[in-house]
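Input: structures, listed below.
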Structure P
Amino acid sequence: MRALASLLAALLCLAGCGTKAPADGKHERVLFVGNSLTYVGNLPAVFAAMANANGHAIESDMIVRGGASLTEPLKDGSIARALDGRRYAALVLQERGGDLLCGFGPESCADSSASLKAIARMAKEKGVASVVLLGTYQSMPSVSKVIVEREGAAADEAGIAYVEVSQTLQRLGGAQPALVWFDADGMHPGKDLTLLEAMLLHRQLFGALPAAQALVVDGPIYGVQSGLTGTLRAADAPAPKADTPRSIAYSADTTRSLLDALSADR
């Protein structure tokens with residue numbers, strides 16, 4: 001797992017370590033595949049903005065649809081077409097919250113695990129340097145531990161890296177209750193959980209946490225009702241719905257408080 005992360009870090013550093021963007025304007029691309037847990041708050045755009053602010057020239061694409069499992073874009077060929085059409089340095093996968101808990105029936109666990117393995121094989125065959133399973137989260141402490149165990153085991157079986165979210169959210173959420181961890185519906189990620197996930201991905205893919213600085217994300221900041229249909233699109237492409245907010249700003253104080261907590265958590 002560490003070897004994959006190191007390889008990706010080396011590839012991405014060639015494109016822009018130590019600069020805001022390389023002189024030739026070339027960017028490495030990261031593909032996100034997931035569902036509303038991925039697009040609410042537009043994690044792909046937040047991650048790209050954070051990476052660029054820290055000297056890594058990155059553009060994010062995404063294949064996302066509300067309620068979609070990873071099995072769906074695998075079976076309909078969406079992932080294969082995306083990997084055939086563009087060269088990606090990394091592939092970030094996020095499953096529905098209940099699949100690896102068999103929350104959609106006993107077959108959902110088996111389908112999810114099998115799909116992770118198939119996507120990982122496909123990505124490696126097509127030259128993707130790193131494939132990452134980004135974890136989901138559960139509010140009940142006992143269930144949170146189980147989802148982390150199940151997700152970690154599924155990632156290990158697929159031979160890909162795993163970025164744990166749920167137990168970190170349990171710890172940081174209790175310590176910093178004033179942050180916006182959840183959307184108004186109480187289930188989807190709030191803006192600060194999206195920021196936290198971007199930081200965790202930054203650490204996985206570049207080997208270090210980002211700098212404590214203000215961050216402005218220029219891109220649609222999706223809510224639950226996004227209009228997204230599962231087609232490949234750039235993370236900063238215009239939103240299907242005209243009333244979608246077009247940017248979000250994070251203060252230096254917010255990023256510093258999360259980074260301090262993550263640094264102390266290691």
Structure Q
Amino acid sequence: MLLSRFFQKLHRKRESLNFRFKRTVYAPALWRWLLVNSRPMHLSQKSAIVFAPHQDDESLGCGGLIALKQEQNIPIQVVFLTDGRSSHPKHPFIKGEEMVRIRQQEAIDALQILSVQPSQIHFLSQLDGHLPKLSSSERQQMLAQLVQLLQTIRPEEVYVPYRKDVNADHIAAYELIHTALLASRIPAELIQYPVWSLWKPWVWDFSTPELKNAYRLPIIAMRDRKRQALEVYRSQYQPLPPETKPLLPPGFLDRFLSPYEIFFRPEANQK
């Protein structure tokens with residue numbers, strides 16, 4: 001309780017904290033707080049869909065869960081909402097369709113390590129970065145596509161990015177999937193997984209209901225396979241020549257190689 005009050009107080013002052021303190025002290029402390037205060041989560045036998053805004057989000061947030069479900073022959077599908085083309089907008093040689101091809105193949109190869117077959121993977125190919133900017137007609141068309149997908153597969157669990165996950169595509173993805181699930185009338189549990197908010201946890205509001213309903217799933221048996229899957233995403237975690245630095249910052253992957261994956265579940269599903 002005292003630790004929670006401490007972080008609530010720091011949260012109110014987060015704008016005044018310098019970046020180095022946020023990254024080296026505050027973020028690791030918040031991560032430990034989340035692990036201590038989250039509830040144990042057991043792998044369910046329910047069929048599932050994992051919705052990922054970009055190629056690698058599925059492995060970052062749910063790689064261990066995906067591998068565990070596959071090991072137990074629990075039906076699971078992975079759906080990528082965007083084509084990933086905008087990850088290297090200033091690269092001198094790799095543009096547009098070539099980046100789409102690279103990231104799609106990385107996704108197929110990474111998911112194969114997690115035992116997911118190509119027939120279980122869906123690419124909806126919306127423009128990377130465009131989810132928050134969909135016109136009314138584009139939004140309706142995508143919602144219809146998502147509803148049809150949900151009604152065809154009829155999952156019992158639906159995994160989506162955290163509704164305040166810092167990245168605009170992630171936030172828009174949650175809103176789209178939430179709306180589509182309601183329209184589909186399928187009684188599936190909507191479970192959120194954080195990605196960018198694990199890297200920048202100081203954005204959390206400690207009064208948000210998700211943090212009160214955080215769960216930790218042990219993935220130690222699949223941690224090495226998750227690491228291997230993430231390493232397949234070379235376009236994201238290694239420099240693409242002539243670039244000399246990777247797209248994502250040093251240390252980013254470390255936060256996702258924990259023995260646990262974190263999920264936010266609806267209050268009604270508290271155990």
Looking at structures P, Q, which one was volume of the Cα convex hull per residue in Å³, for residues 32-95 alone calculated from, given that it came out as 128? Q
Which of the displayed structures (P, Q) returns the greatest value of FRET efficiency 1/(1 + (r/R0)^6) of positions 136 and 232 (r between Cβ atoms, R0 = 25 Å, to 0.05) on calculation? P
For distance in nm of label points 7 Å out along Cα→Cβ at positions 168 and 248, which of the structures P, Q scores highest? Q
Where does the value 0.45 come from, among P, Q, when FRET efficiency 1/(1 + (r/R0)^6) of positions 144 and 216 (r between Cβ atoms, R0 = 35 Å, to 0.05) is the thing being computed? Q
Comparison of P, Q - label where mean count of other Cβ atoms within 10 Å over residues 40-47 is highest: P
Value 18.2, 53 of Rg and Dmax of the Cα atoms in Å was derived from the coordinates of, among P, Q, structure Q
When distance in nm of label points 7 Å out along Cα→Cβ at positions 128 and 256 is computed for each of P, Q, the largest belongs to: P
Going by distance in nm of label points 7 Å out along Cα→Cβ at positions 224 and 240, which of structures P, Q comes out largest? Q
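Read the figures in this text as sums done on the coordinates, not as results from a lab. Note that this is a predicted model, so its numbers are computed, not measured. Cβ atoms are built from the backbone, for glycine too; each structure is taken alone.
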